[in-house]
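FYI, it's all coordinate maths here, none of it is from the lab. Note that the coordinates shown come from a computational prediction; the quantities given were computed from them, not determined experimentally. Cβ atoms are built from the backbone, for glycine too; each structure is taken alone.
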Structure I
Amino acid sequence: MIRRILATTVLAAAAAPALAAPQTYVVEPTHTYPRFSYSHFGYSTQLSRFNKTSGKVVFDSAAKTGSVDISIDTTSVDTGFATFDEHIQGADFLDTAKYPTATFKSTRVVFEGEKPAKIEGNLTLKGVTKPVTLTVTSFQAMPHPMLKKDAIGANAYTLVKRSDFNAGKYAPNVGDEVRIDIAIEAIKE
């Protein structure tokens, strides 16, 4: 009798679906780029990016929870023109001599169905921290076909005002509203 109960318990445990646990993913820096865009005197929308990003993402699909912790090397700003890169790194804008890093740390991930839809958190730029919400426009979790490891990827965006981060010089001629987009890929540790 005891053997039968033990065998039934073992079989039931084996047949039960495995409980998912939070998984940690490391940002893959060659496919992760924060970009920013703003109006230039109303003539055009200028597009630039940061070339060096690091961080971690924790994702639990079963519990529908997660967290994001991203660091951006602001000295890696890339406008496509070296002189302008230096200008944006100056004290009137990013002030990278004093603040070489910007960060985003999530406080909450909001799911719609099986996927994250919004990521609430705090953006720190130029020594100023403000709450922002990233809207997730795409999300994928699957084994990476080349690395043969689990991976996640997403695209998300938010809108901020430069002046909120003490970087509002030339506003409103150079747009105060900045759209920040991030394309991110991360590989399971």
Structure II
Amino acid sequence: MRAEDLAPALGLSEEQAHAEVLALVEGGLVAAAGRGFRLSPDGKARVGSLLDAEYDDVDDAAMVAAYDEFCGFNADLKQIITDWQVTPSGEPNLHDDATYDHAVLTRLVALHDRFVPLLERFGTIAPRLATYPRRFAHACERIAAGEQTWVARPITDSFHTVWFELHEDLIRLCGRTRLEEAAAGRAH
């Protein structure tokens, strides 16, 4: 990921994000990768240890209850993303029907608005998750500005990408695995 792409997610200016990334490079936790950066093996190990420590500090009952609530929203998002990608006739959505796309985006924004209170609660249960409201808001701002790639583009902090990352975090914080969630029908 590029430093400038991290800035909105971290609530930093592009210059601050770049300085932070350079400090991580100097510390051996991040390495240059093409036009961006990726975690180094040491960085991955550090993140793993931080996540393990976080897992030990989370109120399990509160996290599981919040995750169960999330699963209802997740089902709605899966349908919205499907509708964004595929028309009712089963054909790929070429985004040439502005009325159809607007209706799908209206549902996405409504989902986001309903989801915000739960999203904020996640940050009180596991403080690291407190960055997610800003990331979702940024994706919604870009979508509102007409940048449709911010709905589900995988190489940006698009709404769907952030949702998928949050889902992964929640699964881990609940002490579950993606395989277990898939078997239960809750995988994204």
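Of the structures I, II, report the one carrying the highest value of FRET efficiency 1/(1 + (r/R0)^6) of positions 38 and 102 (r between Cβ atoms, R0 = 41 Å, to 0.05).
Values: I: 1.00; II: 0.65.
With respect to FRET efficiency 1/(1 + (r/R0)^6) of positions 38 and 102 (r between Cβ atoms, R0 = 41 Å, to 0.05), the highest-scoring structure among I, II is I.
When mean count of other Cβ atoms within 10 Å over residues 78-85 is compared over structures I, II, which one is greatest? Let's see the in-between values first.
Numbers: I: 12.5; II: 16.2.
The maximum falls on structure II.
Identify which of structures I, II gives the largest calculated value of Rg/Rh (Cα atoms, Kirkwood Rh). If you can, show how the numbers build up before the last one.
On the way: I: 1.15; II: 0.98.
Biggest value here belongs to I.
Of the structures I, II, report the one carrying the highest value of mean count of other Cβ atoms within 10 Å over residues 22-29. Working shown, then result.
On the way: I: 16.4; II: 13.8.
Greatest value across I, II: structure I.
Here mean count of other Cβ atoms within 10 Å over residues 30-37 has been calculated and equals 13.8, so which of I, II was it run on? Provide the component values of the computation, followed by the final result.
Numbers: I: 17.1; II: 13.8.
Working through the options, I get structure II.
Starting from the value -22000: which structure in I, II was helix-only ellipticity at 222 nm (-39500 (n - 2.57) for each DSSP H run of 4 or more, over all residues; to 500) calculated from? Could the numbers behind the result be given before it?
Working: I: -3500; II: -22000.
Only one of I, II returns -22000 for helix-only ellipticity at 222 nm (-39500 (n - 2.57) for each DSSP H run of 4 or more, over all residues; to 500), namely II.
Comparing distance in nm of label points 7 Å out along Cα→Cβ at positions 86 and 150 across I, II, which is largest? Display every interim value, and only then the final one.
Numbers: I: 4.8; II: 2.8.
Sorting by distance in nm of label points 7 Å out along Cα→Cβ at positions 86 and 150 in descending order puts I first.
Work out distance in nm of label points 7 Å out along Cα→Cβ at positions 54 and 70 for each of structures I, II, then name the structure with the largest result.
Numbers: I: 1.7; II: 1.0.
Top value of distance in nm of label points 7 Å out along Cα→Cβ at positions 54 and 70, among I, II, belongs to structure I.
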